[in-house]
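Multiple structures are listed underneath, in structure tokens.
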Structure 1
Amino acid sequence: MAGEGSENHLSNLPQGWKTARLGDMISLRGGLSYKGEFLSDSGNSLVTMGCVSASERFKMSGLKRYSGDFTERHRLRVGDMVIATRDVTQNRELLGSPALVPKGLPGEAIIVATNLYLVANHSKSPTEFIYWLMKTPAYRNQIIASAKGTTIVMLTKDSVENFTFSLPPLAEQKRIVEILGALDDKIELNHKMNATLEQMARALFQSWFVDFDPVHAKAAGRQPIGMDKATADLFPDSFVDSELGKIPKGWLVGKVGDLAKLNRDAVNPGDFPTETFDHFSLPSFDDGRRPKTELGSVIMSNKFIVTSNSVLLSKLNPHIPRIWLPDLNASRRSVCSTEFMVVSSKPGVSREYLFSLFTSNAFASIYGTLVTGTTGSHQRIRPESVIEMKTVISSEQITRAFKEITKPMFDRINHNLAESRTLSALRDTLLPKLLSGELSVKELNSKISA
């Protein structure tokens with residue numbers, strides 16, 4: 001694989017391969033210019049920059065709903081591809097990155113927003129092959145090198161169209177897509193499983209500690225649904241008045257600070273330039289909650305130390321929830337951006353309970369009111385305000401029972417994340433080799449079966 005100026009490399013092609021120009025295979029067209037008043041809770045699906053990810057085929061959290069008009073020119077179909085035309089991240093990893101439109105998006109139509117190009121594929125190559133081509137280091141390097149701008153960098157259309165590369169025969173293209181797609185499918189399956197597990201844990205927290213379902217059931221003389229007798233016996237059968245409304249008898253109104261404390265211990269990784277750290281940052285969270293393993297020499301400024309009993313809670317822009325239950329490596333120190341709060345659980349309280357509390361709708365409804373700052377990009381939460389937040393506190397026995405049920409779920413989530421990181425590394429290693437002809441699918445299969 002190569003960009004412009006690499007003719008010598010492209011001249012040494014495997015048999016049946018040829019040199020191709022991307023602009024001869026695809027065309028790019030802009031998206032819909034829309035007005036904010038047409039954004040709604042229902043309607044058609046609006047594909048935005050937030051749907052593009054460096055690690056996912058399509059980021060569902062970036063999807064918006066749109067009730068305005070559009071033309072056929074702006075309609076997307078399953079399997080269509082868009083690429084990001086601008087980026088504001090320091091490493092520019094989203095610039096020129098592709099996303100594939102999945103099945104099952106809500107609404108009757110799929111609309112492409114501004115700041116994206118729709119990629120129309122005019123060649124006989126599968127769209128998925130073009131997608132993987134746009135993931136190669138050679139393509140990425142050319143796009144980044146051609147970027148225009150400083151704080152906001154913009155994509156150069158010519159850079160995409162003039163990208164020159166080695167094109168394998170169609171049969172090999174399909175085999176490459178199959179290999180890389182299988183790895184991606186497993187990563188996506190892990191992602192969906194994790195979403196389901198987190199949803200189950202949140203639902204249980206909501207039932208026990210917000211809606212008080214077991215207490216309501218016992219007060220009505222019923223056995224709590226889906227609960228064994230030993231666990232049911234831990235819950236009271238009546239309510240008392242409190243400043244937060246009716247709460248289970250024997251429970252207390254306290255503060256988050258009764259359950260957790262802020263850990264402000266810090267280190268400057270630059271003082272340990274040859275030591276390897278796991279770096280938990282906001283971009284890493286957004287990129288599939290994958291901390292970067294980096295030498296201290298490349299990590300800038302002081303970072304908080306991440307402890308084993310902690311939850312990371314973003315202070316920046318609470319309308320974008322970033323709450324992380326970190327999986328720590330025993331052989332490396334872990335650090336995080338100072339844009340995170342490191343919230344450590346107190347004795348008798350599990351970090352699984354804290355994570356569930358912080359991801360609950362009840363917590364989010366209050367958390368968002370604690371911001372300082374006026375603009376969307378500079379709103380922050382004061383850590384002290386979080387510690388002072390009022391919350392209902394149950395007995396230690398009930399929180400322990402909650403941990404016993406949910407800890408296996410969260411352990412599985414972290415296992416899936418670790419497996420996905422391994423699969424991603426394998427995929428990213430194979431990608432340039434397969435698309436340059438350095439390694440054929442036949443050779444890869446031979447190595448696997450050997």
Structure 2
Amino acid sequence: MKAPLRSTMLADQKIGKLLYSLSMPAIVGMLVQAMYNVVDAIFVGQAVGAVGISAIAVVFPIQLLVMALAQTIGVGGASLISRRMGAKAPDDAGLTFGNMLLLAEILGIALLIAGFVATEPILRLFGTTPVIMEAAKDYFQIIVVSFPLMTLIMCTNNAVRAEGNAKMAMAVMLIGAVLNILLDPLFIFVFNMGVQGAAIATLLAHLIAGVFLIAYFLTGRSEIPVGLKFIRLNGAIVKEIIAVGSATLARFGAMSFATALLNNTLGTLGGTNAIAAFGIVFRILSFIYMPLMGLSQGLQPIIGFNFGAKNILRVRQSLKLANISATAVALGGFLILIIFPEAILGIFSNDTALIQTSCEALKYMVIGLPLIGYQMVGSALFQALGKPLPALLLALLRQVLVLIPLIIILPKFWGLDGIWLAFPFADGLSFLLTVIMVIAVMKSLPAIETEPTS
């Protein structure tokens with residue numbers, strides 16, 4: 001699709017077809033990314049065992065924190081770009097993108113330096129035990145080099161998606177994930193590099209995906225104007241980017257903090273196997289979370305653009321269809337996981353004790369899974385509308401206000417099972433509040449000012 005047609009598509013195309021065309025590439029990209037996470041754990045588990053899986057599991061919340069900071073810029077900037085394009089202000093969209101680029105690289109370089117300077121203290125903070133410290137260091141000290149690439153890719157890919165070019169955004173994710181999957185066995189098994197090989201594969205994949213993404217903008221294929229005149233920090237834009245993206249920071253940042261707390265608690269209550277079990281289950285659940293995130297990402301530019309264009313009917317239609325689709329995906333994932341748990345978990349390891357611990361974790365953690373889709377769509381709605389505080393509250397409720405206290409309290413009564421039970425409790429309460437807040441905001445939207453086009 002030629003760039004000038006994307007704005008027309010967001011404004012006029014039938015909602016079902018539009019949501020499908022924007023979401024499906026993101027969903028495919030997210031699924032491939034989830035597949036990489038799973039394959040990475042499988043290869044490391046087969047090559048190194050529970051210690052290797054535990055090592056990448058304790059580094060994972062650090063990567064989540066980097067993602068949280070990058071997505072703060074990416075999601076906040078994307079919301080602003082969508083609304084500026086809907087209001088037919090392309091230069092404002094270009095200036096927003098320039099601010100995103102600068103913020104992304106400042107952040108990435110700062111995180112790289114911090115990771116090198118304080119490797120062991122950071123790893124201990126995120127739950128690394130003496131048994132897995134060396135393996136975690138081997139993995140982390142290579143992964144940290146990729147931080148500036150991660151922040152750049154995540155921010156610019158959000159901008160690509162904001163202009164409605166979901167296929168390009170998908171291509172970037174596919175390139176990174178597929179390369180990672182192909183390079184993993186080469187470095188882990190052929191070169192016999194273990195967890196270091198997994199980290200090198202990730203670094204190289206990020207590098208190539210980043211080059212591909214930069215070329216997209218430099219060759220003029222984007223509808224967002226680019227140039228040196230846009231590469232300057234603007235206080236008002238930075239403030240709005242951070243305000244709107246703060247919900248994403250809260251969600252991913254809280255997930256990072258909760259995972260670090262989990263790793264520390266799991267290490268105390270269940271040792272290396274418990275940490276490895278959570279790492280396995282979390283990666284399996286990502287097969288459901290990632291498509292839901294892809295659906296939400298496809299929804300955001302539709303709502304943001306049409307809200308900016310004052311076409312409230314299309315906002316309502318988009319939200320309804322996205323909620324139905326997200327709930328169907330979450331429910332389907334739930335049914336698969338409760339019917340075939342052992343067959344799925346057995347792919348990761350032949351260790352009977354590890355599989356048993358993983359089964360216990362999975363059967364509790366999936367209870368609230370059918371409710372997750374509505375929560376993700378609700379948070380995407382508030383971000384697309386440029387309403388950061390409600391989105392921030394929803395993110396904080398599940399990951400901080402409910403989940404973290406439960407992780408601390410419930411193990412006192414039910415031991416290791418108490419940790420797994422914290423997840424469905426948090427999902428249920430978050431769902432109820434999301435329903436209340438979404439109904440309230442939809443009632444507050446102005447009367448329809450544009451006749452339906454679909």
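A short reminder: the numbers here are calculations on the coordinates, not readings from a lab. Predicted, not measured: the structure shown is a model, and the values here were computed from it. Cβ atoms are built from the backbone, for glycine too; each structure is taken alone.
With FRET efficiency 1/(1 + (r/R0)^6) of positions 87 and 399 (r between Cβ atoms, R0 = 35 Å, to 0.05) derived from the coordinates and found to be 0.25, which of 1, 2 does the value describe? The correct label is 1.
By the measure Kirkwood radius over Cα pairs in Å, tell me the structure among 1, 2 with the highest figure.
Answer by largest value of Kirkwood radius over Cα pairs in Å: 1.
For which of 1, 2 does FRET efficiency 1/(1 + (r/R0)^6) of positions 271 and 295 (r between Cβ atoms, R0 = 35 Å, to 0.05), calculated from the coordinates, equal 0.40? So the calculation was done on 2.
Mean count of other Cβ atoms within 10 Å over residues 71-78 was computed and gave 29.1; which structure, 1, 2, did it come from? Walk me through the numbers on the way to the answer.
Working: 1: 12.5; 2: 29.1.
Checking each candidate, the match is 2.
Once FRET efficiency 1/(1 + (r/R0)^6) of positions 39 and 367 (r between Cβ atoms, R0 = 25 Å, to 0.05) is evaluated on every structure in 1, 2, the highest one turns out to be 1.
Out of 1, 2, which one gives 15.9 for mean count of other Cβ atoms within 10 Å over residues 23-30 as computed from the coordinates? Of the options listed, only 1 reproduces it.
15 is what came out when relative contact order in percent (Cα under 8 Å, 6 or more apart) was calculated for one structure; which of 1, 2 is it? Matching structure: 1. When helix-only ellipticity at 222 nm (-39500 (n - 2.57) for each DSSP H run of 4 or more, over all residues; to 500) is computed across structures 1, 2, the figure -28000 traces back to 2.
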